[in-house]
Structure formats: structure tokens, C-alpha cells
Structure I
Amino acid sequence: MSADLRKQLESLHGELARTRSVDRDSRDMLVTVLNDISRLLDSQPVASEQSLNDRLDALAVRFEAEHPALGTAIRRVVDTLAKAGI
């Protein structure tokens, strides 16, 4: 895993730890996406109807209004994954 991606994922985890009031559906969706990222980075296939980047983008939009720092952290992960060709 690239140093930049590792840094962005650590930042995202930090934002998640600081965010206390995320609705259950959003939190479940984010956990699923983070698990998909972990499997992808471990070279295991990710089964999904919707691409990982699309799901991350949707999460970022969902969080931006109530949790802007979390939305920004998700966008950074999307950008880093795109730069890595993932």
C-alpha cells in the first residue's frame, strides 16, 4: 500500500473515531466500503454491483452536510485510490 493511501486511510479512521452521531445506515455502509478497500488492497476480489469509488463518492456526499471533515476524508481516499488506479 502506498504511503499516501495509508495516510489517507489513517486520517479517515481518525475522523470516524471523532464522529459520534452518524446514523446506523451510513455507518454500516462506510464499514462495508472500508472492508472492501481492505480486501482490495489484500488482492482479494470485491463483489459489488456498484464500484468502490462510486460508493465512496456517495458516502462523501451523504456526510458532507452534517460531518464535513468526514466527507473530506472520504474524498481524499477516493482521490488517492484513483491515483493508484484502483
Structure II
Amino acid sequence: MSKSNSDNHWLVRPKTIRLLWVTMAVVLALTVFAQLFIKVKGYVGVDSWFAFGAYYGFLSCVAMVLLAKLLGLFLKRSEQYYDEREDNA
């Protein structure tokens, strides 16, 4: 039995997802745009640069993804890892 889009939860509908992405992009743009009119007092110097929070957040996210990929290279096991242990026991 197939569910139509109207039967799905409102957060999984494609129209709602698109609306949420657009809304968040507009909020981010307005936040960065507001910094043109509101002076940000920095505590270490660089944090008072224009749109520092947006740049910092984006670069931090990229760094976390790259670190996770790097850790995955060292920590991953083959799909048959547990099967091999049972065969040797």
C-alpha cells in the first residue's frame, strides 16, 4: 500500500524540505547582512571581521567532515570482519 505525499509527515515532504532550506538560507543571509549596520565587538581581533561567524562555521564544518573521513580510513573494518573472527575461533 503506497502512501501519497499528503499522508507523509510534514517534515519529510519535499515541499517542506525545500521551504526549510530556503528559510535557513534567508536567515543566514539576513544575519550576515545585519553586520553591515551593527558593529560587532570582537574579543580576539579576527572575530570582529565581517561575516566571521559564517566563515568560521562553514570552515569548522568542512574540517569536521574531513577529520571524520580521515578517521574512517584508520578505524574502518572490512564487511567480513566479524565473520573472519568466528572462522578462526
Structure III
Amino acid sequence: MATIHISEADAYRDFAGMLARVRAGAEVVIEDPASPAVVLRTVVEPSLRRLSESLRLAREHGSAATLDSGFARDLEAVVNSHPEPLKNLWD
């Protein structure tokens, strides 16, 4: 991935072009001598992991954590407390 360094004035002047470069995979560093630099890059969606996979990984890494007997009931209550499915705020 290419890293492009530009001034704040250039970013302002060609915002659409800058976004196109970021969407194409570039990382853009916006620099201004009077303030900290800003980095723009695409967001990589986190991978979701099933509970069974998490438990397997915990066992493989020697975790001593245990789930109490009410865990499933508590988790079900949390899921059922939402009237509709949770949505990604960025969609």
C-alpha cells in the first residue's frame, strides 16, 4: 500500500481525489505544521468469531477462565433485550 503525504490545503482542494486514492488502497497522511498529522486509510472489517472458536482458542492457550452455569441464560437475556438486530453504524 502506498503512503501519500499531502498538506491540509491540498487535501481540502482535492478532497474527492484524496478519497478516491484511499479507496484504491493508499494511505494518506495529511500534514500541517501547526497541528498533529492525520492519517486516512480504509477500515478493515474485524473478523467475527463464534463462541465455540473463542473457547477452543482459550483451551489451546491454556486459559483457566471458566463460564459459570448462568452464562448462557445471561447471554440469551442480553440478545433478547434488543427489539431488532444490531446494525453496523457505518452501513
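Each value in this text was obtained by applying a stated rule to the coordinates, not by laboratory testing. Bear in mind that the values here come from a model prediction, so they are computed numbers and not experimental data. Cβ atoms are built from the backbone, for glycine too; each structure is taken alone.
Quick check: 32 is what I get for percent of Cα pairs over 18 Å apart, for residues 11-58 alone, calculated from one of I, II, III. Which structure matches? Going label by label, the one that fits is I. Source structure of the calculated read-out (Rg and Dmax of the Cα atoms in Å, 12.1, 34) within I, II, III: I. Work out the source of -24000 here, i.e. which of I, II, III gives that when helix-only ellipticity at 222 nm (-39500 (n - 2.57) for each DSSP H run of 4 or more, over all residues; to 500) is computed. It must be structure I, since only it matches. Comparing distance in nm of label points 7 Å out along Cα→Cβ at positions 27 and 67 across structures I, II, III, the highest figure comes from III.
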